[in-house]
1. Between structures I, II, where is mean count of other Cβ atoms within 10 Å over residues 282-289 highest?
2. For Cα extents along the principal axes in Å, the calculated result is 62, 52, 45, so let me know which of I, II that is.
3. Please compute Cα Rg over 2.2 N^0.38 Å, for residues 154-305 alone for structures I, II and give me the label with the greatest value.
4. Relative contact order in percent (Cα under 8 Å, 6 or more apart) was computed and gave 24; which structure, I, II, did it come from?
Structure I
Amino acid sequence: MDVPMIRLTELAHGGGCGCKLAPSVLQSLLADQPMAGPFAQLLVGSETADDAAVWKVDDNLAVMATTDFFMPMVDDPEDFGRIAATNAISDIYAMGGKPIMALAILGMPIGKLDPSVVRRILAGGASICAEAGIPVAGGHSIDCPEPVYGLAVIGLGRPDRVLRNTGARAGDALILTKGIGVGIYSAAIKKGQLPEGAYAEMIATTTLLNRAGAELSADPAVHGVTDVTGFGILGHGLEMARGSGLTLRLRQDAVPFLKHAEALAQQGFITGASHRNWDSYGPSIELPAGCPDWQRLLLADPQTSGGLLIACAPEAAEGMVARLQAGGYPLARRIGRAEAGPARVVVE
């Protein structure tokens, strides 16, 4: 097939987890949908916006299932595949599980992309699955107006060690394992304005597997976990606050950012998803007086393959951050605390 070369991002109206429906839109679509029903074995369904569904097989075994896919945020096909696969597998790790296999989800604009490009996307995804120690055991493909790729992932865990976004306790310390700013970087890529060296930094963080989640599930000091993706640190923090019935306080000066994120945000490289995110949950967020718009929108920045937000016993926080940094998460930081109060996020 003789197909002209074209940038992947030119074929997509959005990219990465910035493609997600806004939280308010998603809530309205799901409002009248029936719940999963009275299945005693279903430990986690859709009721608390958790990262994966969990089915209890017996007292020692639970099966976890999730799916995630999106349009390209980068032009390199293999990098697109690697990012999408890492992002999808993250949901299993965020629940404290270990992935065991994946199914590919592929939608490609036939006639607009050379088959060799599609093969490279699939190869990139398969390379991350191999890194996670799982096979791509099958999948499904369609002819689609915009390129779409992702995975459905199955994992295993222990029913008594499932990590949820509902488990935070008053007094817990909050830890974030990766820097914020992926959406900002993707906006700069679209306009050809990403600074030198920033692309490598973005690929390094978006293809870093959150395998630490599987280890955290065995730590009794860890009470709640979620991964930070398309709704930003504020949106996923708010899900944890609502699920746990607590107020989360985030220290703005402690939140880790990618190297150029703040400067690019000040220059106006903000995604439309940041605005949609803020419009959806802004009333439940308290910001410091005089907080400039670029900071507010940076905290609402959609992350693709973002880090884990961890709620843990405060006395364990310092050691946990040190272990995470030593284990390959150099930007892991203690960023705040949970406390009794209404379900909201307060930025200090």
Structure II
Amino acid sequence: MVSTLRAGLRLALVALLVGAAAPPPSQAPSPAAFEALRQADLRVASVGYRLATANAAICLDHQPGLGLQLHSLGQYGVDARAAARAAFGFETGVAVEGVVPGSTAAAAGVRNGDSLVSINGAAVSAALPGATVPPSTAERDRVEAQLERLPQAAPLTLGVKRGVQEQTLVVTPVPACRSAFEVLLGAGNDSAADGAIIQIDAGLLDSLSDDELAVVLAHELSHNILRHRARLEAAGAHWGILAEIGKNGRLMGQAEIEADRLSVYLLANAHYDPFSAGRFWRGAGRKLDFGILRSRIYLSWKDRAALLDREAATIPTGAKLPYRPPLIDLATTPMTR
């Protein structure tokens, strides 16, 4: 977990997603780089959608499950903006970067590249950013927040512009656990959750199979479902150089153990193998454990794998899904360890 997550903006560094060095400011990313970015975001969104909708019945905080991955032209760097518009087809300031296959948005006919005009008749953002406006995700965030506030399962209308044609599409969402999913550019190997957003570094994403990605995202989604951000703050926890020391470190460690434990149930409810979490830490996840350099708030890879296996073994054979483990009640329990 980290203290702030909104800082990562997609600039000309999209070339990192196809293994190239970052281009100089005067050189726009290639169409292949933008498509790689779309595919990376959509991959994370697809696994996230599966986890968030399958576990809606056990979450306390919800949002409409649509299967839309939005982006705004203004979040791209000034030097990459023209190329981004050419690659993604922005006709308004906010558009659909990707649609999760099998989602409610896909069933309604929403397509990659549709530009948003309105939501339930209310205008979204017709204005395209000026050529010198600094990059910001503010427009995208505003539209996502507008969608998140809508009823979980009530039909909504999306006015979209597809090329020169405008049309209205009716999407009937399904309930989903409250969380947005996105990729952060760079070669890092981290993932994080802040209560509403889950981010994963492109460097980590590139090294994972889809099942392994599900393990990572289930852990982060568990943080959000268990309201760890709010519970840690209420317990007086803080982030920074002293985060791993004393009571603070114990609280952070407790949150990580709780998230590990809940993650196996989230996996099972989404029809992933709950024992894949333990296998992850014996395999791909083991590379993320840096021995004596490991953060003190985490168990060793051996202990994490053993904990996950024990927790997965408690799921009753033939249990009706979604299975609600008692530990979900920790979401409303103060952290006092």
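Rule-based calculations on the coordinates, nothing more; no lab input. Because the structure is a prediction, the values reported are computed rather than measured. Cβ atoms are built from the backbone, for glycine too; each structure is taken alone.
1. When mean count of other Cβ atoms within 10 Å over residues 282-289 is calculated for I, II, structure II comes out on top.
2. The value was obtained from structure I.
3. With respect to Cα Rg over 2.2 N^0.38 Å, for residues 154-305 alone, the highest-scoring structure among I, II is II.
4. Checking each candidate, the match is I.
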